[in-house]
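Engineer: The data blocks that follow each hold one structure.
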Structure 1
Amino acid sequence: MKIHEYQAKDVLRKFGVAVPRGYLAATPLEVEGAARQLGGGICAIKAQIHAGGRGKGGGVKLARSPDEARSHAEAMLGMMLKTPQTGPAGQQVRKVYVEEGSRIARELYLGMTLDRESGQVTVMASTEGGVDIEEVAHKTPEKILRESIDPLMGLSPFQARRLAFKLGLAGDTVGAFVRLATGLYKAYVATDASLAEINPLVVTVSGDVVALDAKMNFDDNALYRHPDIAAMRDPDEEDPKETAAKEFDLSYIALDGDIGCMVNGAGLAMATMDAIQLSGGRPANFLDVGGGADEQKVAAAFKILLSDPNVKTMLVNIFGGIMKCDVIANGIVAAAKQVGLRMPLVVRLEGTNVQLGKTILAESGLAITPADDLGDAARKAVAAARAA
């Protein structure tokens, strides 16, 4: 789960991370009022969307007066902000964060996530703050500093100091960096985060170390332990189909193709998408109904796939183990009749109760194209999508 910058800063503030003062606003008048509350001087107007690179798309503006802040808000609120992370359609700006200005001496990067190779949380830092860290890692990987954290010991002060020295910090600024990095790590662990990132982390002219931006993502599977974090979810920033999928405990990710895919198992989903690509087609989604789905869940998954206007063909690829093929077949028939299916449907079933499942589909009266194996199913789905 993702949250907005202002929410991430609220979380980090509780763990002692230094962040600038700021106020959330949803109207130009509120923005002007917030700018006055911050003293009426230089402030930043920042669009709140779940995507990075906002400044490149016009989603971050500096204002030197409350009137200028209001003018920026009038242009920003309601706009479709396009960044490298939003896709070509962009995301609508519904609220902005008004933040006090900072006298910046240096911009750094600090972040942490789980390194699955080592099985440890890894802290990453760089002198190249304020830019796309992915580009830095690709072009100049030597500029990414790393420290692996022992899960029993946590982030040790010496590790934070070592990073500070490698970043070229000195004097009291080293201590400020250590305190901030320690607070960020504590926030990461305590909230079951999957990513905690500050870019840029700024050193002010007075030597303070401040999180000028903040990004936090959380493990969905641990949200039951953090109702306060779960309450921060913003449905407006999520694909409606993905939101609907969560209600039925389905794993769904929207893609940009035209072949809707329904499978059981993440590995099978990846293999199905690969097979479609190899056959010259493009998958419209990743949808895993899981191993214990019932007829209701399958019907819900079917409706979600059909709600995508880009989908021209449906491909169902099920290997029946825990999930029985007859249950899947009944769900397909029920959903198809409820929504009035009007597009090609290719189905490949294999495993437990496969013959019963195939019989249910054959006797349903629906125009279903059976497939013998995954390759056959992918080829038939791609051909049907091209003909649609």
Structure 2
Amino acid sequence: MKSIKIRLELNNEQSTLASKHAGVARHAYNWGLSTCQEAYKNNKKRPSSIDLHKKLVKEVKTANQWYYDVSKCAPQEALRHLDSAYKKAFKEKKGLPVFKKKGIRDSFYLEGNIRTENNKIKLPVFGWVKMSETFDLADIKNVTVSKMAGHWFAAFKVPYAIAPKQTKSNPVGVDLGIKTLATLSEGTIFENKRPYKKAKRKLAIAQRKLSKKYKKGQPQSKNYKKQQQKVAKIHYKIACIRKDSLHKLTTHLAKNHSEIVIEDLNVSGMSKNHKLASAILDGGFYEFRRQLGYKCEWYGSVLTVVDRFYPSSKTCSSCGIKKTTLKLSERTFHCESCGFSCDRDLNASLNLKSKAVSYTVSACGVPK
């Protein structure tokens, strides 16, 4: 299955209805959480999602008639999410679930007669809703609608067949960096747009204005909420630019190369360097690895991950001699042994390409 997420173009009436759905889902989740906490205090067994839903219909729905203004799927799925959150808390040690707040990750679930036609999608209760993109599909089982930076998005899954392996160009080594996002062994360079660095000053000004409008212990004003939306939109734009760059890069690699060789970067460890942490996280190295993993399966390519301790930058791609030290400021690699000289990122990518056959590990970094 392949996940699709498309922005919705809601009118005022549809936007109000979406907020109602998100509010009901949030109310049901918080009510269910409060009920579970009460059961634990009384040394009783935690009620399941089915038990909670029966109690919700009997006690809460009858007392709150606005529950009937939205689809029954919204509160029902919210209780399922609560049940799975408790299971993860005990099995995977994810931490106990907490109460949801209005305006933070608002979302709801719908199922039923859902289908798309050109740039419209038909949702239960909503009817036909405009989308920002054209997508043709006969039948969709369910959809999750979420809000981010003032925009509503619809996410759903569609059947997707993995493409058979095709004849593609030679294996390629990919070296991720800060100055350039990626340098390929074939010489192609992908620019690092650094969206956070470019918007950093604008974001700081917007956040400073937001902090001045904040009133501790009092209801926040409309001006505070307007400024909060401005800050959210800046963050949203930064995220969109970063995702766009990474999607274009990973799609290009998976479509055009039979094997992609990358390093198993320790991003959490690298980000502890406070001088480079911002630039490293701005590049989205972890997201690059994640996207490349599933896109290689889509397009029939092979992802090879070289051990993180392999000195790709210090090793000469011509003669194989390893340097003892290589400063970060040295942007050109020069080998004193054979006289080979080239860009240090290109040299690293060439070394990674040489490991395509001789050294193979799984996508998790564990040697095969």
Structure 3
Amino acid sequence: MAQIDAFFKLMNEQGASDLHLVSGQQPILRIQGDLERVKYKTLDNDGLKKMLYEIATEDKVKVFEETGDVDFAYEIPGLARYRANFFQQKYGVGAVFREIPSTISTCEQLGLPPVVKRLATLPRGLVLVTGPTGSGKSTTLAAIVDEANRTRKEHILTIEDPIEFVHKSEKAVVNHREVGIHTKSFSAALRGALREDPDIILVGEMRDLETIALAIEASSTGHLVFGTLHTSSAAKTVDRVIEVFPMSQQEQVRNTLSDGIRAVLSQTLFKRIDKKGRIVALEIMIANPAVRNLIREGKTFQIPSMLQTGKKYGMQTLDDSIMGLLTKKIISADDAYTKANDKARFLPFMKNPPADFTEV
């Protein structure tokens, strides 16, 4: 048993999502969104480096020492998997670990709207799940892919850095590929994927122009592609995908994307006040003909109003989702205000409304 495993067991016992180990500080856990220090000695650089290197392969250690950063996955059988990131900082080495549960929650268990589950039945197209780091994108995607795995006799291929949720083949055949181990890059894996007879492709992160272009191409050639982006709304997601391309290509990309896109989910996590745990608020854009037309014509600024009028398709704005959680007394008014887009809408629910200098 590695020395660091004791911290992972503590994470599990405390219900923490992340573990921070940094030279010059005590260990820190993120519990329900808040960072809490562990009653333990201050970590020194040499001792922490020895602890971290115990769970990393020689190749990963070499990459870390050459570049100052490295990502990989670590697993404790029977407990959980962990997404690890080592980094160099002012006082020495540091590391952050995100716990990936060994069991995959269903859409129902996560409290996701029924339309999210139906995305697993799509025959083809592009589905994007977006939000800031730590907003639960991987968990939402895992639930959708799990639904497809249990209901479709097809080939599911995941491309991740590193592999997070592990799906055991059920009705579907599932293959996991890790960037840096099984393939050189997301784009290389996507190029290869088109020769590997996939029906569903999960792209862990759409980081660059080539990866985004290949994902759009795959979605337009009969594949169902799921991907993630670090954007905060459906409209900004569409803009981000288009703007990554040179100006001369953007009109063509707009047309291709309008044909291939099926849905965008933009999410953020809230701490619950009714019980222990966290809950997700979702903005949902379903690409009906009207939405496709807005994308094609470059009128993405009109997408928010389309979300409000498209409720029969399962669409909703982030603020409507937040308001639903607030009126059910699941989240606090302060949290709702902080993470909402139209903050004025949530001021009446606050006991002590803030003097927001950005709105002076």
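Engineer: For distance in nm of label points 7 Å out along Cα→Cβ at positions 220 and 340, which structure out of 1, 2, 3 has the highest calculated value?
Structural biologist: Working: 1: 3.1; 2: 5.6; 3: 4.0.
Going through 1, 2, 3 one by one, distance in nm of label points 7 Å out along Cα→Cβ at positions 220 and 340 peaks for structure 2.
Engineer: Right, here's the next one. Starting from the value 4.7: which structure in 1, 2, 3 was distance in nm of label points 7 Å out along Cα→Cβ at positions 124 and 324 calculated from? Kindly include the intermediate steps, with their values, before the conclusion.
Structural biologist: Working: 1: 4.7; 2: 7.1; 3: 3.1.
This figure was derived from 1.
Engineer: Suppose you compute Rg and Dmax of the Cα atoms in Å, for residues 228-315 alone for every structure in 1, 2, 3: which one lands on 13.3, 45?
Structural biologist: On the way: 1: 13.3, 45; 2: 15.2, 49; 3: 14.8, 52.
Of the options listed, only 1 reproduces it.
Engineer: Looking at structures 1, 2, 3, which one was volume of the Cα convex hull per residue in Å³ calculated from, given that it came out as 196? Each step should come with its number before you reach the end.
Structural biologist: Details: 1: 156; 2: 196; 3: 169.
This figure was derived from 2.
Bear in mind that the values in this text are calculations on the coordinates, not laboratory data. From a predicted model like this one, the values you see are computed outputs, not experimental measurements. Cβ atoms are built from the backbone, for glycine too; each structure is taken alone.
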